[in-house]
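In what follows, structures are represented as structure tokens.
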Structure P
Amino acid sequence: MKRVAIIGGGLAGLTCAWALKQRGIEAVVFEASSAPGGRSIAGTDFLLSPELFRNTFKVIRDLGLSGEILSIEPHAGQVYKGRVYPHRVASATGLLKFKGLNLADKALLARMAYLLARYNPHLDLHHPERGLHLDDETVAAFVKRELSQNVLNYVAGPLISTLFFYSSEETSKLLYLMLAKHMYNTRLSTLRGGIGHIARRLSEGVTVFSGQPVENLSTLGQDFSDLVIAVPGDRVLQIEGVGEQLGEEDKEFFRECRYQRVVTLVVSTERPVDGKCYGVSIPRVENFTAATISFHDYIDPSRAPKGQGLLAVTGGGENVSAERLTDDLQRLYPVKPLSTKIFEWSSGTPKFPPGRFSQIVAFEKRSRRPGLYFCGDYLMGPFIEGAITSGLNVAGKMAL
């Protein structure tokens, strides 16, 4: 009878354990931190369209959380020349009204629509193998060649930096195109209480040992028939004993896993700071440390005491600090915080430079010793859907 050890209690590991339990397979999760959930505890509060996040929405339904889904009106802000301007996301007309684009840039948006239609058959986040010929250059190189520097600065670049907190200069155009395909007509939503609600519900039905890092496979003993490694990709080889079970190509794959350090500052205020939008995107060209400000009091009013405000300022990179994020907030919204809380992830979001999807497809095709599996958003895409889908995929393989 199978008994599975899962190292890592983020969304990928929890989803895998939960899905195994649905199939009658016992799984035990070992999580290094004091509570499971990973970045979902204080990370992004946004769910993109059900067409893109299809497995996430299926898990939400299966967990009985459909009634907790809250729609988010697509009213946002974007910084231009140091000021916040209102901006309607997921809308071509919203882009046409944005101050950061001149008439020539706006005319080029029709070409972007043409390119997305041309590449559409090859753009499927769940099947990146269909678009590997597009995994050949950075977002920056592609947009500057096909569109303009300004479109890169205020449209394409912010899509990457707001979601993943790193730059278009280090990101494959395939990832950008798979996202952009959905962004002109996407529906934003969240869960009441935050996305961490998914992790909490998943962990209710499985055995989780928090505060128990596994640094050496020998500490697991002989009690488990199968092993799932669900830690960030850049930490896989740090677990003693894992490398010995991998071929050289797999070890090289994990050595090349790169992550962006992410810091989030959660701030409570006497009253809502903005009240008119769910968040503000801050293009990297504006020279802020922060990449985005999310207004939780607008997204889900139940998360803040009545009349008070609650927001999160997030940035990525080695130089990001709570002090710098606070300074950025004050530049845009002079406020007096009632309280602040800091969250930091050294392995925050996985990077997908040109060629990475090709490496992932090759990794998934390679065989390795029976009973050893890997899951995490680094194997699909740097967001909730990537983590949940990879966990479901591993559970499906083990049930065969």
Structure Q
Amino acid sequence: MAYDARTTHLLTLSADTSHALDEVARDTAARLARLGGASPAAWCAEAAGGPHSGQRMGVVGRTAGEMADRIGAHLAGEPVREVSVGHADPARRPPVAFLFSGQGAQYAGMGRGLHRTEPVFRAAFDRCAEAARPFTAVPLQDLLDPGAGPAVVHRLAHAALGTFCVNYALAELWRSWGVEPAAVLGFSSGEYAATCWAGVLDPEDAVLLLGTQVTLAERVTDGAMAVVGLGEEAALELLAETGPSVGLAAVISPGEVSLSGRKAELARLVDRLTASGVRTSALPVSSGLHSPLQEPAADELRAVAAGIRTRPPRIPLVSTVTGAGVKGPPAPEHWVRHLSGPVRFLNAVRVLDELGVRAHVEAGPGRALVGLGARCLPGEGRLWLASLGRSTDGTGPMLMALGRLHTAGVPVGWSGVYPGSRSAV
């Protein structure tokens, strides 16, 4: 079985009442403890076949003994992040949105474990990486090496296209596990993955457009970007006094934006803000993304976009270019606007909320978007879940997210997670 290659597994337990679930968990922990360091794969595959009652628990671990310890700690009242518990109501299944990361989320080794153990992820990543070869100095599989150096990982073309490959591969893996989004959104270059996943672009065409954009963007070498603790209105008032070489690059949250433009002018502006007590943070980018510096490349990008066939979205696509839903096939001007205009993440994530989305999964290498989303939409009743994490490799973070979704009542295709099990939800 494909899941035999995994080093981490998800065990699902359920019962009709919370008291009965605790009893099931206590009995299961006792039996798992007797297995010690053995793999829990067979147990997890059998449990995945269901049936799954309303009161649910998900436990992630590498060995049977580790799972037993985590169940025991949970029953003792300790917080255990690898254990999720919830009530699943078939009449109130929370809609899911995929949030696709942009460049900047990349890191050496991202997705390495999934590429090794998950055939669906590997096939999707390699498909996109092959399409990206004309735009990269090395195969994008090199980014999966934890020892990859900054020249490989942080070159703009590698960062944007490598992140796209991970985004697309994660979304394909989620789909193979039966998790289908009700809507999608992408931050910055993540917009390409979102439009691809919504059926607007084929993966190869998305890579062609993104590869063209980053190649054009790399021509700018005297740019800079910074995050500042201002709201959009205050930032625009400040920029009106600054001149045309610096612009609004992103509206990140209610009190946070990023600015982008000519390095010298932006540095003076940041110094002024810092001196006045405004929080600022420089970003490691020299291309001045989403700024007026990119406007000279508009005609070349427009020409490439005009030759690509697009389709209307098959599911709701919320664009961070406009901060609104996309109604039809995006025109070439959409990508020109994406090149030099701001990323409207705050507006877009609010649209997801208006659509009724309550579970947000970052389909990308980082967890920045779910953190930002939680700041944009504070309060209870929403799930913010990452698929990968910098400190871990393999399926662990994704299985923890799957456990959270399952215990919240999101349908799961268990025959995709554990082939051979029944596809109970």
Structure R
Amino acid sequence: MGGLHTLGGEDVFRPYVRVLRLPGALIGYGATFLGSFPISMLGLSVLLLIRTSSGSMAQAGLVSGALSVGNACGLLVQGRLLDRYGQTVVLLAAGPTAGLALGGLTLAAVGHAPAPVLIMLSYLSGVAIPAVITCMRVLIPVMVSAPGDRRSAYALLGTQFNVAMISGPMVVSGLVVLSGPAAAVLTAAVAATVGGLVFAGTARSRHWRPAPAEEHRGVRLPGLLTSGMITVLGASFGAGLVGGLTSVAVPAVALTHHVTYLAGLLFAASSVGDIVAGIVYGSRVWRIALGTQLIICQIGGAVINGVLALLSGHPWAMFPAMTAGGAVQAPAGVANSALLDDVARPAFLGQSYTAMIAAGLGGSALGTTAGGRLSVLAEDWTLFVAAGTAGLAIACWTVLRRRSLSRLQTVP
């Protein structure tokens, strides 16, 4: 392949071994993995806790939704605080706060507290979940100097997050069977607290210093949004929008064909494709520019959604396309994250990363909402067409703005 410097098959994991052998890397990634579990566990465990205690799925949805909104807001707030005051003080405050808030939410739910109290505690819990993934993303450029290994480090960060997203709900299911949903929420609370405190205690995190205060003084949002950052935020929002539409389309197809159980299996196939592609992508040195890689993946994802639309009448035939869809998501996510090193102001890398994640969450929320409405008005295949159309639109956005991804440019 012209854009690829090929490594031997036996060397796929060698770049990751080099990264993990760097001082502080192994414990940093371990704490990040532990801190990722609450994100994957809490959506389901809080939903089940409130549903069990109140008997109302509507109330459970509101409380669980408040957690997601709080998490998005907390990412933005913690990103700004990290860039201003450093990682240690933020994580030492966030970890115990998240644990206490989740403990309070559990007690309030078991005690049948009013819905507003549950919503408030759930929102606070989401805000306080330690942003360990953001902290690790900020440390990687400092910790890994070689560009090729740095790409592997980003891929490893994304892959372990995906593994946590898959295994978290499985842990919740086991805990619910053994001890009930309250135990699952409390386990997530412990993981959030311990993950934040362990990461804060690592030498890399303690020794990292934010930019001098004068670089932050007087800077407002327009000054943070470089031209390239606007492009990256748009790409992240678009990826979330496509993902939100797909997250509705797949269950809709399964329900229509009376194979509800197939939805989870199809999403699992997508996750497998994501993880495998992420590992392979990060193990190789690519000569193709990051912006071009992102565009190729965006177009590939749009084409795959078109294929899924054609296959939506035959759910069992969708497995290869779902796996391929997951496979293009991984390099797209890594490329989008890696572009921050080129387009974000170094003093505001934490805020830039959290803004990128928040943009994706916002796009996902819009996609899920629009998909739910569209599923009532039209056939299932139209959801995949909508996702493919959105994917092509965001690919056009990236193509038209690709020059902004090559260097740091401020907005006029």
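Determine which structure produced the value -27000 for helix-only ellipticity at 222 nm (-39500 (n - 2.57) for each DSSP H run of 4 or more, over all residues; to 500), calculated from the coordinates; the candidates are P, Q, R.
On the way: P: -9000; Q: -12500; R: -27000.
Only structure R yields this read-out.
While we're here: Match the computed value 2.3 of distance in nm of label points 7 Å out along Cα→Cβ at positions 237 and 309 to one of the structures P, Q, R, and report its label.
Numbers: P: 4.6; Q: 5.1; R: 2.3.
The value was obtained from structure R.
A short reminder: the numbers here are calculations on the coordinates, not readings from a lab. None of the values given here were measured: they were computed from a predicted structure. Cβ atoms are built from the backbone, for glycine too; each structure is taken alone.
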